[in-house]
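No lab work stands behind these numbers, since they all come straight from the coordinates. It should be emphasised that the depicted structure is a prediction, and the values quoted were computed from it without experimental measurement. Cβ atoms are built from the backbone, for glycine too; each structure is taken alone.
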Structure 1
Amino acid sequence: MIWREKGLKKITIVLFLLVGLISCGVYWAFFDMSRLPKGELIEEAQSPDGTYTLKAYVSDGGATTSYAVRGELNFNKGNRKPKNIYWNYREETASMKWIDSDTVQINGRILNVPYETYDFRND
């Protein structure tokens, strides 16, 4: 009787771990913004105080998908890696306007940098 309870407990733990690993893998493969395609640089805009530079890239998905725009935030001060903050499908151009030192508008979407991001896959 005791060995059945221990066996059931081990099976439950293994199943939870397996489901967790599969969930992490799905997120990494389909929703992680650090895995977006590089694309071709189409526009660049520096924040009013010079803290950030926002670069917009257009990515051609090939014959089966449309163009997409990726916005990459570069940190001019410090040693931080660039961060993808914008990813939208069916766009070929980028209209970027800094509202203030920490707020940018990209194709009509307002983001508070460096914390907010926009990803069409999460709509």
Structure 2
Amino acid sequence: EYADYYALHVFFDNMGEPKKKVDEILQLWGEIVHQEEIPTTPQPGLKKVHIPWRYFFKPSKNLIAGRMASENDVVMHIVMEVNEKINGATIFSSGKNMGVFKASGWPEDVANFYRIEDY
């Protein structure tokens, strides 16, 4: 459903100021098409420390038209800006029709935690 948009996977420490700042940056550079908490299932060997969130994002054509920057460049800039400047937010995956699921544990526990079978 969102394969043509950039999927940005973010870890938030809380849903207050860090999320507000990420929303503002994304809205500055394009359109948030959809956003939601990444569904998870508790696993005995894994501890949920951060709130995993995903955005489906479309960079603004107005910002790219007539410039040397591509959509990938815009997304890379956003990732670098968020990860450098916003305490409590880390973009750990960004791309079209893909996702990286980050955790520390056995592969099968991580897959079950992120409900990979639903993808």
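If Kirkwood radius over Cα pairs in Å, for residues 21-60 alone is calculated from each of 1, 2, which structure is the one that comes out at 11.8?
Answer for the origin of the read-out: 2.
Have a look at 1, 2 and say which one yields 1.00 for FRET efficiency 1/(1 + (r/R0)^6) of positions 45 and 85 (r between Cβ atoms, R0 = 25 Å, to 0.05), as calculated.
1
Of the structures labelled 1, 2, one was used to calculate log10 I(q)/I(0) by the Debye sum over Cα atoms at q = 0.14, 0.18 Å⁻¹, giving -0.65, -0.93. Name it. If you can, show how the numbers build up before the last one.
Values: 1: -0.65, -0.93; 2: -0.60, -0.94.
Of the structures listed, the value fits 1.
Tell me which of 1, 2 gives 5.2 when you compute distance in nm of label points 7 Å out along Cα→Cβ at positions 5 and 109.
Source structure: 1.
Of the structures labelled 1, 2, one was used to calculate relative contact order in percent (Cα under 8 Å, 6 or more apart), giving 17. Name it.
1
When mean count of other Cβ atoms within 10 Å over residues 13-20 is calculated, the result is 10.0; to which of the structures 1, 2 does this value belong?
Attributed to the structure labelled 1.
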